[in-house]
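Structures incoming, each one as C-alpha cells.
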Structure I
Amino acid sequence: MKVLCYSSFTFSYLNRARVLFQTLRRFHPDWALVALITDRPPAGLRFDPETEPFDRVVWAEDLGIPEFPAWLFKHDIVEVCTAVKGPFIHQACEGTFGDADVVIYLDPDTALFSKLDPLLGWLEDHDILLTPHLIDPNDTADAIADNDLSASRTGIFNLGFVAIRTTGEGARFARWWNDRLLDWCYDDMPSGLFVDQRWCDHVPALFDKVKVVRDPGYNVASWNLSTRKLSVQKDGAILVNGAPLRFWHFTKLGPMGDAMTKKYGAENFPVYEVWGWYKRQVAAASEPSIPERWWAYGTYSDGLPIEKAHRVLYRQRADLQSGFPNPFQAGEGGYSQWLEREGL
C-alpha cells in the first residue's frame, strides 16, 4: 500500500511536528510525509523544508478554499488547524498530493514508538479507522468526571488520529468531513460543536466499513492513563496493557499535561520516562527564533491582536463578510476600524 501521512500545525508547533515526523521516518521510511501548515514563518526563522524530516509542505492557503482570508479569519488557531484537515484529506483522495492508497492523519504532538503496520492490515477489510478516547470503563468518580464526561463533551473519538482508504467509504467520508469542516469547525460546545471531533461521533452511523480501534497501544494519552498501564521489557520494548505501544498523544505539554499525567500515571513509573523522553526531544527540536505563541494570522496587518469575539462576530454576520472580504487588513475602511467605531 502507498501511504500518505500528514499533520496540521503552525510554526509554534514546529518542534513537536519535527519529533512526530522523525519517529515516522524511523519506523516508516517508505511513507510520504506531509506538513500542512496554516501560518507564515516569523521574520527571524530560516525555514528550509529540504532540511526538515517531512517530504513536503502544503500551505493551507494553497488548498483552494474559496475566499480564504475571510474563511480563515472566522477561526482561531485551534479551529483552523483542525478545519484544514478536511480539505486536505479530501484532496488527497483525489490524487492532488500524489498517488496514495491510504491517508493517515496524526496530530503534531504525537510520537511513534513502534511500527503502525497493523493499521494497514485492518485497512484491508475496513475503509475508516478511528480511535476512541476510552476503550475501557472508568470506575472512580474523578476519572469519570475528568475523562468520561470530557469525551462526552468533546467527542467519543479522538481526531488526533484517523486513517482511511482513498476509495470507497474512505473517500466518501473524506468528502463529507471536508464539507463539514469548511463550514462547521468551531469550538462551540453549546451548539454541539467541538472543532472536528464531534462530527465523527456520527461516522459509525453514516458510513460502512468503519473499524473502532480498541488496541490499547494506540493513542495513549493523559485522558486514558487511568485504564492503561505501561511496562518495559528487557529489550526496551514498551507495552500498554500487554500490547506494544504504537503511538502516544502528548496533549497539553506543560503544567496541565503534567498534572493530568501525574494524577493518572500515579505509580506507573514508565509513564514518566516516556514523558521525560518526549520533553527532551521537543526541546532539542525547538527554534529560539520562533516567538512564543507565534501565529502569523493572530493579528491584524498593523500588528494588533485579533480578539476571539471579533472572529465570532465576523462569522455570524454575512454583511460584515461581504463588506470586509479581507478582515485582516487594518487601516482606513478596515474591519478593525469598524469595530473601533462601533465600540466593540
Structure II
Amino acid sequence: MTNDNYTGVTTGTIATACSLAALDAILGAPDIVCVRVETPKDVLDILIDECKTISQNKAYAVAHKNPYNDPDVTVNLDIVAAVELFDRTGEKSNVVITGGEGVGIITKPGLQIPIGDYAINPVPQSMIVKNLSDKVPEGKVAKISISIPKGKEIAKKTMNPKLGIVGGISILGTTGIARSMSSEAYKNSIVTQIDVAIASNISDLVFVPGNIGEKLALKQLNITGEQVIQTGNFVGFMFEEAVKRGITKFIYFGHIGKLIKVAGGIFDTKHAVADGRREIMVTHAALCGVDKQNLQKLFDSKTTDDMMSILDELGVSLEVSNSIALAIHDRCMQRFDLDLTVILVDMEGNYLNNNFII
C-alpha cells in the first residue's frame, strides 16, 4: 500500500486487484487475502476483503479503498470483480472487460470512452489486462465484470450526472495512486466538463465556482445545465484549459465572496492557499471614495456579505462591485488572453454589478 496519509489507491487499482484475486482463485490459489498489483507508477499490495470460487471456471473478489487525506466519495466503497474463463473463440485479447451494477454508462461525447460503453477508463482497463493476461491459461479468455453495489447511489455525489455518465460511478485512475484534491487527477476530472461541452457543440458557456454558483446561474440566466462549467478552486487552471481548447469568451458568474479573490490575482481560490477578500474589498472601496473609518469597518468584517451590507448603507455597493468586476475582467485578460462577462451575485442570486462586459 502507499505509505502516507495523503495518498491512497484509485478505483482502477482496486478493480484490478479484485480481478487478479478472482482469477487466482479459479487457478487454485488458496486463502487469498492480498494481491500484488502493477500500476503505471508502482507495485502495490492490495488487501482483498472477500474472494470466493463459484464454480470451476468462475470466481469473484471484493475489496475497498482505504481512507486517506481526501474527501473521496469512493473511500470504503466495495468494488467487485467477477471473473469467468471461457474457451477462446477469436477474441483479440485473452482478457475482456465489461461493467455491471453501479458502474456508469457513457451517454455524451467528449470523454475517453465511446458513448454506450461502461465508464471504465483506458488506464484501469490496461492495468487489468497487463496484470492478468500472462496468467490466463492457453486457449482461454477471462471475461471480467466490474460492479459497485452502491455505485448508483454514490454517483449522485459526483460530477458523473453532469458529464452524462448515468447509472453509477466511473472506474478511474491514471497512475493507480490517488492523491488529494489538489492533485492533477482532480483537475483532470473537472476539465472533462469542457471537453463534453465542446464535443456536444454547447456554446455560450458559463463558468461558476461550484454547486451554489450553478444553482444561482440556472435561476438567473436563460441557460441549461449543460452550459455550466464548475471550476472548483482551480479557476486559473480551468480558464487556461478553456483557452487551449479555443474557448476565449464566456460568462464568469458567482457569489462575490468567491470571485473577488480573482480581482487580486488569486487564481487558486482555496481558503488555505490564499484569501485576501477583505484587503481587495477595502482597496476598491477606497478607490470609490469610502472614508478611513468605514474602511476600518470593512477590514474588521468577517464575511463579504457583511462588507456588502456596510457598502449598501453608504450607498456605494454598486460602484464598488463594478470596480471589482472590472478588476476580475482585467486580471483574466492579462493572464489568459480571453474576454469574459463578469457577473457578481449575492447568496440569493441578486446582481451586485451592472457593468457587464459582453
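The value 22 for relative contact order in percent (Cα under 8 Å, 6 or more apart) was derived from one model only; which of I, II is it? Corresponding structure: I. Hey, Rg and Dmax of the Cα atoms in Å derived from one of I, II reads 20.4, 68; which structure? Corresponding structure: I.
23.2 is what came out when mean count of other Cβ atoms within 10 Å over residues 106-113 was calculated for one structure; which of I, II is it?
I
Taking mean count of other Cβ atoms within 10 Å over residues 282-289 as the measure, the highest value among I, II is held by II.
A value of 4.1 was computed for distance in nm of label points 7 Å out along Cα→Cβ at positions 74 and 306; which of I, II is the source structure? Present the calculation step by step, with values, prior to reporting the outcome.
Values: I: 1.3; II: 4.1.
Corresponding structure: II.
Comparing distance in nm of label points 7 Å out along Cα→Cβ at positions 90 and 130 across structures I, II, the highest figure comes from II.
From which structure (I, II) was distance in nm of label points 7 Å out along Cα→Cβ at positions 26 and 266 calculated, if the value obtained is 2.9?
Numbers: I: 2.9; II: 5.5.
Source structure: I.
Throughout, read-outs are computed from the coordinates displayed, never taken from laboratory work. This structure is a prediction, so every number in the text was calculated from the model and none was measured. Cβ atoms are built from the backbone, for glycine too; each structure is taken alone.
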